[in-house]
Each structure stands twice: as C-alpha cells, then as structure tokens.
Structure P
Amino acid sequence: MQRTVEYTNNRVSPATVELLIHERSKGKSLRQLGQMFGRSHEKIRQLLAKYGLPPETLLPEGRVAAKLGYPISWLARLRKERIIHPIKPGSFWLYSEEQVRQIPPLIAEARKCERCGRPRPLGSQRFCRECRQYWQKHWYEFLSPEAKARQRERCWAWQKANPEKVKEMQSRANKKYRADHRL
C-alpha cells in the first residue's frame, strides 16, 4: 500500500512525520519507507533527520555481547523470554543504547541462586556453588511429598529384588557403627 507524504505550507504534515517515525522504529528500512511513501530513501532519510527523533545508535547482538562480556546465548535467552525487545530489521538483532544499559542488571537478576540469591557461576543452572553442594548432599529433603513417596517405593522394590546386597550393606553399616562407637 503506497501512502503519500502530505505537505502543508511547504512543510511535511506532523501526521506523516509521526507515521514515518513509527514505521522506522518498527524496523523498516529507509528503502521500504521510500517505497511506502513514493519517495527515494534519501528523501526519507532527510525528512527523518529534519523532523524525526535524534538518530538512535543500534548495535548488533554480537557487538553487544562482546562489549558487555556475556555469551550471546544469555542475550538470546533474555530475548526469548521477552524480557528485552531488540528489533530485527533483517537477519540479525539490533539493540539500542538504552537496552544495552539495561542488560547487566537483567542478567544479574536472572543469574541469582534460587536458594540464597547470590550470583551463580557460569554453567550452573539453578544454584551457586555452596547451595549446589548442599543440594547434592541433601537432595531428598528438596523433594515434594509425592516424589518422596515414589522414592520410598523404588527403594522398597529394590530391597525386595536384592536381599543379598541389602544384607551386605547392613552388615557394613553395623561394622562401621561399632568401629565409630567403641568405648
């Protein structure tokens, strides 16, 4: 659909300027806007430079990741979870300077330990090192009551299927207890 650039007293109408700014902020290129309004991309650039908002610097995702020192996958996760909204005019994502300033606190919030709230190390999905070690040692207490019941059922079934191993384990435990508690 082709629109026309409306002029009043040799000036572009404010409605046209607002429409140009809106379409440009949605990620349309100058050529697309020029085709839309029946003008050259250079004329659209001049109109936006004269009447539009100050040009905003847009950085590609790779450069943003390198500038902040984060892996691109972290930026992609923020984008996929719709926490941050970069534009995609072509085949790559572009971030504004304001979005780049928002990314470190967003990542810091997303990288917190679920148990204590401290920052998690790279590669850790849910917990910091201390909480992960605690969780690995005391995993049973983190289970829901239904999961605990299923775990007990699995243990009882294994004990019924392996009575010899159960006797061995009990005898080792008794020996260890007697050795630890000698008077």
Structure Q
Amino acid sequence: MFQAGRFGSGDIRASRFVIEGSHLIAGVVGSPRLGLVFDVASGDKNPADPRLETFNALFQSGTYSGRAQLLGPSNAIRLEPTLTFAPARQAFVSSGWGFYWRRSVHDALYSIAGQVIVPSNGVTDRYEGSRPTVQIDWRLTRHLSAHVNYIYAFNGRFEERSVDATPTMSYVSPWVTYRF
C-alpha cells in the first residue's frame, strides 16, 4: 500500500507491505497449519522536515499485535511465525510469536489508533521486542463460543531505554461470542 497526499505544509509519502502464507500439514491429527507473516510499515525519517512518512493504517483491527492491542502498524517491522491446530472437533488453538522492530530510529512506536505510545527520545535501538500469543477458541453450541487469549511481551532495548520503560508485561482476555 502506498499513501500520498498533503498534510499541513508537507507531503504524505508512506507505505506498507505485508506478505502472509501458511501450509496445512495434511494427514496429521489436529490438522496443524504452519504460517508466517512479514509486515513492514514506514516511519518518519526526519521529524524536522514537514514530510509525513509514518504509515497510517486508518481502520486497523486489534489483531496486528494480539488482542492486547499493544502496537499498531506504523513505523514497524513484524516477523511472526504461527501454528494453528484443532485438538478436538469444536476446539481450535492458535499460537504465534511476533518479533517487532522500528523501521525508522527517528520515529516512535504507535498504538492501533495511531497515537504515540513510546516516543523516540533519541534512542537509536530498533528492536522493540517479541510477543508470544496463544488463543483457544471453543465452539460450545451452534450459536455460542468461548475464547481466551494470552499474550506476553518481552520488551527490547528500545522500550527498556525509553521514558516509560517496562521490561515485560502479560495480558489475558477471556470472552464469549453469541452469533444469531
């Protein structure tokens, strides 16, 4: 994707590239599926010039960095291997381990909605951290499903050296879905 236009006195020149693939391992119990996601979104190279180079996802869902919605896809590089399988007929387990870097060391980390979470503040480390995730989905009836998602964040040197440093964090999210 490429974004172009005007913002204040500067031009908008931002981009994002995503490639995702998976492979179903046939004939194996649980029907495991191995996957890999590679996602690169531009960041601002020079905050002093009027050009806006930070990609804006506009309507991004929370699944970019897990249900905890810790990061959005602006100024980010993500590499995430995944594994999905069905241990029982109505149960599914999805897991992944996302590794995150800042594309530009002169730009911040952003939320899903595009707000700055961690400003650059001159810290030049690119590695932001990694996040293993596990989600279990259980279809209880034709209309009712139960879910639980767990994510653990190992923050990298950039975030550890930032103003609001935190070395690790975890998040659990249970929910129920009723479909009419």
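One of P, Q was used to calculate semi-axes √(5λ) of the Cα gyration tensor in Å, for residues 42-145 alone, giving 41, 12, 11; which?
P
Going by distance in nm of label points 7 Å out along Cα→Cβ at positions 82 and 170, which of structures P, Q comes out largest?
Structure P comes out on top.
For structures P, Q, calculate relative contact order in percent (Cα under 8 Å, 6 or more apart) and state which one comes out highest.
Comparing P, Q by relative contact order in percent (Cα under 8 Å, 6 or more apart), the maximum is at Q.
If percent of Cα pairs over 19 Å apart computes to 62, which of P, Q did it come from?
Q
When helix-only ellipticity at 222 nm (-39500 (n - 2.57) for each DSSP H run of 4 or more, over all residues; to 500) is computed for each of P, Q, which one produces -500?
So the calculation was done on Q.
Every number here is computed from the coordinates shown, using simple stated rules; none is lab data. Quick caveat: nothing in here was measured; it's all calculated off a predicted structure. Cβ atoms are built from the backbone, for glycine too; each structure is taken alone.
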